[in-house]
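S.K.: Next up, some structures in structure tokens.
Each reported figure results from applying straightforward, stated rules to the coordinates on display, with no laboratory input. Bear in mind that the values here come from a model prediction, so they are computed numbers and not experimental data. Cβ atoms are built from the backbone, for glycine too; each structure is taken alone.
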Structure 1
Amino acid sequence: MSTHASIGVFDSGVGGLTVLRALRTQMPDVPFIYVADSAHAPYGDRSDAFILERSRAISRFLIQAGARLIVVACNTATAAAIAALRAEFDVPFVGIEPGIKPALARSQSRRVGVMATPSTLRSAKFRVLLHTHARQTEPVLQACPGLADAVERGDLQAPDLRALIHQCCAPLRAADCETVVLGCTHYPLVAGQIQVELGAQVHLLDTAEPVARQTARLWTHGTPDTAAPPQLYTNGDVAVLRRMAALCGLEDAQFHHGPAAPALPAA
């Protein structure tokens, strides 16, 4: 692993690879360390206390591995843990949250939908987001229990996954939403299927690129003389991580599992 200061990125599983893809596009020469906590995915069905303990353990590992900035590439973990992480650790944290504000700004009809995990939608952080940016309208909030977990299994053409996408999209289609926010980093991995269900006229919005731009603004540690491949860790199935990484253009990554992966408490 590179000894140069790196950016740590973590998610409950493979969904955060969509954020890592945007980060590498924005900052191609910066070393990245990614942790997929796939053994405990999905976070969307977990308690806030559980998510916070996982996030703390992963953050400690990333800092020990050389991370000087950490991207919480998970909407659910951002909502449940980022305030505590910022208070506890002496490195900057960048979170991700559903793009309510840009969705409303671009939608002429203001018919906006949000697809997210149940945990994200019930979080205090999300409610503040709604109160701040959606006072004059009422977005269609579509909880998608099980969708992140189905994506995490890695078979993006599985019949049960396709059926779940159809089920989650039906209320948004019925509401004639003009813009739909992908409020979980797993969902862009099946954006094509979501687009088919909602129709080509619907704009899908995720916030990976704004997160990458904010990370670049905060990064002050420069880059090494030679670009290092991203280091991807998982406590789940390396084959799934490798397959999803390839879909995100991360074929040059180095993959780690077993003793080399972070020893994380079950919480």
Structure 2
Amino acid sequence: MRLTRITTVAAASVALLALAGCSQPAAEGPAVEGPAALADGTLIVATEGTYPPFSYHEDGAGELTGYDVEVAKAVGEKLGVEVQFEETQWDAIFAGLDAGRFETIANQVTINDERKAKYTFSTPYTVSPGVIVVPEDNTDITSFDDLEGKTTAQSMSSNWGALAEESGADVQAVEGWAQSIALLEQGRIDATINDKLTFLDYAKQHPDAPIKIAAETPEAGEMAFVFTKENAELAEAIDGALAELAEDGTLAELGEQFFGEDVSK
């Protein structure tokens, strides 16, 4: 699974305000105090719009929604700004951020060392470990060590396929989660490994599915808003908003809405 995704205008606005201040009293500022990127009262956020349950259109053509989208909207409310979404394909999303087409990305962007070298990240708003999924009546598998000699189905281009092999499993190659879970429910494999969010989404859509989580990885993937290094001040402002959303229970509520549990910690 893919684990998981316009500073120019703002800068120009700041420059114009600075020039005006040299010759006359400063004009009334924006409705909110904060970084220059929010000076026009708008936060421009990139998201795919085709990535349920994180970023998608209701019924395929309705309102843009999803966990990441609703988190971004809630952040905007805390900052007192309007959130404008720019729907962008994943392959072009970082290039758009670099070019200043938008100020941040809300699309389950995983924090890793390679990205941290180039970008600034917010506090994570999604945390998801890897999990072993087994039939609900299975009692043989309770840890990754128990996969030794067992059969799993994995996409071999994913980290989960490598983890299954490292755990000693006999791995059947499949295209993705849908095929893996079909084989599991048919009793043709013993287990499959994926990230917890994928399992929670499936379980919410299929509450009667006869499957369960047998074990979790000790480390979890963390997903966050991402910014160019020059926009670190905006990242700090969004961190403050996320802290408030965690404290008032909004993040937990959104996790319950889309996944059946809080996925922010």
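S.K.: Which of 1, 2 yields -0.22, -0.29, -1.35 for log10 I(q)/I(0) by the Debye sum over Cα atoms at q = 0.07, 0.08, 0.17 Å⁻¹, as computed? Provide the component values of the computation, followed by the final result.
M.R.: On the way: 1: -0.22, -0.29, -1.35; 2: -0.30, -0.38, -1.27.
Only one of 1, 2 returns -0.22, -0.29, -1.35 for log10 I(q)/I(0) by the Debye sum over Cα atoms at q = 0.07, 0.08, 0.17 Å⁻¹, namely 1.
S.K.: Also: Given 0.95 as the derived value for FRET efficiency 1/(1 + (r/R0)^6) of positions 222 and 238 (r between Cβ atoms, R0 = 25 Å, to 0.05), which of the supplied structures 1, 2 does it correspond to?
M.R.: On the way: 1: 0.20; 2: 0.95.
Answer for the origin of the read-out: 2.
S.K.: Out of 1, 2, which one gives 24.8 for mean count of other Cβ atoms within 10 Å over residues 110-117 as computed from the coordinates?
M.R.: On the way: 1: 24.8; 2: 11.5.
Among 1, 2, the structure yielding 24.8 for mean count of other Cβ atoms within 10 Å over residues 110-117 is 1.
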